[in-house]
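**Student:** So, here's a batch of structures to check.
Bear in mind these aren't lab numbers, they're just calculated from the coordinates by the rules spelled out. For clarity, every value in this text was computed on a predicted model and none was experimentally measured. Cβ atoms are built from the backbone, for glycine too; each structure is taken alone.
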Structure P
Amino acid sequence: MARELYTARLEKKECISESSQCYHFDFVLETLESFPFTAGQFISAVAADPNGKQQTRAYSIASAARENRFDLCVNRVEGGFFSNYLADLTDLPVGATIQIHGPHGHFVMNEPVTDSIFIATGTGIAPMRGYVQWLFPENGPDRSNGKEIWLVYGTRHETEIYYQQEFEALAAKHPNFHYLPTLSRAGESWTGLRGYVQEHVARIVEERAARLGLPLVQPEVDPSIPKAELKFDIYAYICGLNNMVAGVRDKLAGFGWHRKQIVFERYD
């Protein structure tokens, strides 16, 4: 069955990291009054390559739902057709259109909202930006319900921290939102966190357990409870390359976390 295609017009394009050639895109679906989706879902973009072959690529939506608009965050990939097609001004200038279908995917937050750790590297920040915008909308009620929300973002260099000012502003405004960028190859001038994301996720778990008087290693879940009915007071949402996702999952499993508590999406 053919998927329904929508025409998305590019309204804004911005290079948000020269060193990693990462671009932010704002699109509008002019034929739709609204484009409802759940934060964390993705769209599939469709275009013909230079040989006339139709190519399709999935991209996480880098925003929460707002009217008939959506954002993307895409790295240019050497030799990659679609990322270069989007990034090149000659191929896709502001005002040009692409074809998309969606939304798709199940990488969404559990409700009701609980304490949550968002962990991302690279363009894995895209769905996390959607989560954060949904939880803390610029114009609308705070949906976090006072729960503690951590965003741990790992990259190599300071020039590769995407949406830094936006997240810092939200953290300053919302005391229950904790923004933790960490660099694996930080320069001498960097005063923030260093190392890999799993190290800082472990510290969050340890400090939370101590603060709440909880055992550091969670007790095993009662096997008589159907998996569909399992509920936890904290979840982790992970998006990035496989090695990072596996590392964080292993770290949390060491604390006795159930696999249902660890929601992830890999893009390699």
Structure Q
Amino acid sequence: MIDSHTHSKYSKHAIGTIEDIVVSAIKNNIKYLTITDHAPFPIDINNRLFDYELKSYFEDINNVQLKYSREITILKGLEVDFVPKYKTYTENLISNVELDFVIGSIHFIFLENKRVNIWDIANIHDKKLTSQYFLYLKELIQSNLFDTIGHPDAILRGGIDENIYCDNFYPLIELMQNTNISYELNTSGLRKSTYDIKTDKKNKGIWNFPSKSLIQILNDNNISFTIGSDAHKPSEINIGIQTILNIVKNIGIKQISYYLNRNIRNIDIDECIIKEDK
């Protein structure tokens, strides 16, 4: 079992200590757990690690690695925002810390000098914004800074047609192959609402992401996949992972990846799926 996207109270909008996350992961049969709190960034500074907290953050991870080493493999990561104009800031941040895994995520898009947040789902279906989002994704992949793309299909929450999403993503597949970046299967889509453009309402219980259609194409093109619950509290660790693993296995995915010292490690998908007792 793998969960490669988790947050603690260091992210400010999440709850639970790093040890709380580890204890929950052990209870949920996770064998490979990566802690990936939101890295410092010039935008939205109060919803992430502060620069001065990085030392204690890594010390906390080191401590639980030692304490629980016989029960679980705990890996050191960060979820790092990507906005093209802050690329140098991001390069400097990553180069100055020792990590196993770096998620590159787009949470903010600037269009005509106005910031749009990806989680403001009623505002992210605009065609110009969609085009800008994919320009950001292209630069994120080309930057060679990241190991996986964090929740790249979360934009589907805004009511964008999945075929449009796939059409825009196709030109990026060759770039992913060239840079060996993974695609994240983020299971939080199972918990989140989707915006209905026609009714102007947010609905739950509707599949939004991951994109099943794109996963099939990526798998056919030998793209690797990481998986994470994107848990923001200990009780969310592992939620949705078994569901997504079973779905993508049926699509044809044979391996799931995690990262150690920024190097990819692959595990047979059957080893990640918990067999139910008959």
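**Student:** Output the label of whichever structure in P, Q has the greatest value of percent of Cα pairs over 32 Å apart. If you can, show how the numbers build up before the last one.
**Tutor:** Values: P: 26; Q: 18.
Greatest value across P, Q: structure P.
**Student:** From which structure (P, Q) was helix-only ellipticity at 222 nm (-39500 (n - 2.57) for each DSSP H run of 4 or more, over all residues; to 500) calculated, if the value obtained is -9000? Intermediate results must be reported in sequence, preceding the final value.
**Tutor:** Working: P: -6500; Q: -9000.
Label of the source structure: Q.
**Student:** On distance in nm of label points 7 Å out along Cα→Cβ at positions 87 and 247, which of the structures labelled P, Q is highest?
**Tutor:** Working: P: 2.3; Q: 3.3.
Comparing P, Q, the top value of distance in nm of label points 7 Å out along Cα→Cβ at positions 87 and 247 belongs to Q.
**Student:** Using P(r) over Cα pairs in 10 Å bins from 0, in percent, for residues 71-118 alone as the calculated read-out, with 17, 36, 24, 19, 3 as its value, let me know the right label among P, Q.
**Tutor:** On the way: P: 17, 36, 24, 19, 3; Q: 22, 43, 23, 9, 2, 0.
Matching structure: P.
**Student:** For relative contact order in percent (Cα under 8 Å, 6 or more apart), the calculated result is 17, so let me know which of P, Q that is.
**Tutor:** Traced to structure P.
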